[in-house]
1. With distance in nm of label points 7 Å out along Cα→Cβ at positions 83 and 99 as the yardstick, tell me which of P, Q scores highest.
2. Among P, Q, considering only distance in nm of label points 7 Å out along Cα→Cβ at positions 43 and 59, which has the greatest calculated value?
3. Check the numbers for distance in nm of label points 7 Å out along Cα→Cβ at positions 11 and 27 across P, Q and tell me which is largest.
4. If distance in nm of label points 7 Å out along Cα→Cβ at positions 35 and 115 is computed to be 2.4, which of P, Q is the source?
5. Which one of P, Q has semi-axes √(5λ) of the Cα gyration tensor in Å, for residues 3-50 alone, as calculated from the coordinates, equal to 23, 17, 9?
6. If relative contact order in percent (Cα under 8 Å, 6 or more apart) is calculated from each of P, Q, which structure is the one that comes out at 29?
7. As an exercise: helix-only ellipticity at 222 nm (-39500 (n - 2.57) for each DSSP H run of 4 or more, over all residues; to 500), calculated from one structure in P, Q, equals -15000. Which structure is it?
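Coordinate-derived values only; no laboratory data. Note that this is a predicted model, so its numbers are computed, not measured. Cβ atoms are built from the backbone, for glycine too; each structure is taken alone.
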Structure P
Amino acid sequence: MYSAKVMDHFANPRNVGEIENADGIGEVGNPKCGDIMKMFLKIDGSVITDVKFKTFGCGAAIATSSIATEMIKGKSIDDALKLTNKAVVEALDGLPPVKLHCSVLAEQAVKAALADYYRRQGVDPEPIVGKLEEDCHACSCDL
């Protein structure tokens, strides 16, 4: 059902925790689904020097959060903005269809943290980050 990479990131999640005095914090999810992700970014210039996450949810939610942090750490903001849920799924060697919403949440958490970073800089994030979806419409869990 789950790939070896999903199981590894679930059992040994990378970059778990919080960043004190983070430059950007994003939280996404839906309590009805049970998956809530919070991302913390430290940014120097235009480079994400550190990223941490806290996720409440299933194993796939934890795995997608973990791999997303690895995919953006040390990268430029522009590169992080290009992160897609499809790239997250591919990096994990796939997810079951009913768990694809977890990859969407991981992408949204990164973008929400970047939007927060821009807001803190006095910049409207929407033209850069795009409009953030607040609901869990892609979720196929029991509501």
Structure Q
Amino acid sequence: MISILIVDDHAVVRSGLRMLLEAQEDLEVAGEASEGNEAYAMTEEQRPDLVLMDLSMPHGKDGLSATSEIKNKFPETNVLVLTMHDDEEYLFRAIQLGASGCILKNAPHDELIKAIHQVSKGDAYLYPSATKRLMEEYMTKV
């Protein structure tokens, strides 16, 4: 069973994600947080296998800061960023801070489930256009 902490500032998004995730036999929601400070505290308390982290949370600590703090204190906890930002700046920064993957909020449900499974096994996951940009960025530095 993979335990997941959902972090998003929108209650309706958290509720929808909870319903989607709990419909899977091997996934359980350990809790929900609406901003980064709460996410850190809940990670400390619940010790989820994976944190599904929104980046933009205007009230409280943002997802990038929370990812960094969680990965520094709980390196065994995987972080999968779930964002609306199709922007390489956010993507590269999240990875630098310890996120194991990034998926867009407009991704199909089955792709999110696949990403969760991949990241929870210790693998990385990037949405297709991010992979392309990461490869292009790498090639310009070689």
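1. Largest value of distance in nm of label points 7 Å out along Cα→Cβ at positions 83 and 99: P.
2. Ranking P, Q on distance in nm of label points 7 Å out along Cα→Cβ at positions 43 and 59, first place is P.
3. Working: P: 3.2; Q: 2.3.
If we compare distance in nm of label points 7 Å out along Cα→Cβ at positions 11 and 27 over P, Q, the biggest value is for P.
4. It was calculated from structure Q.
5. P
6. P
7. Q
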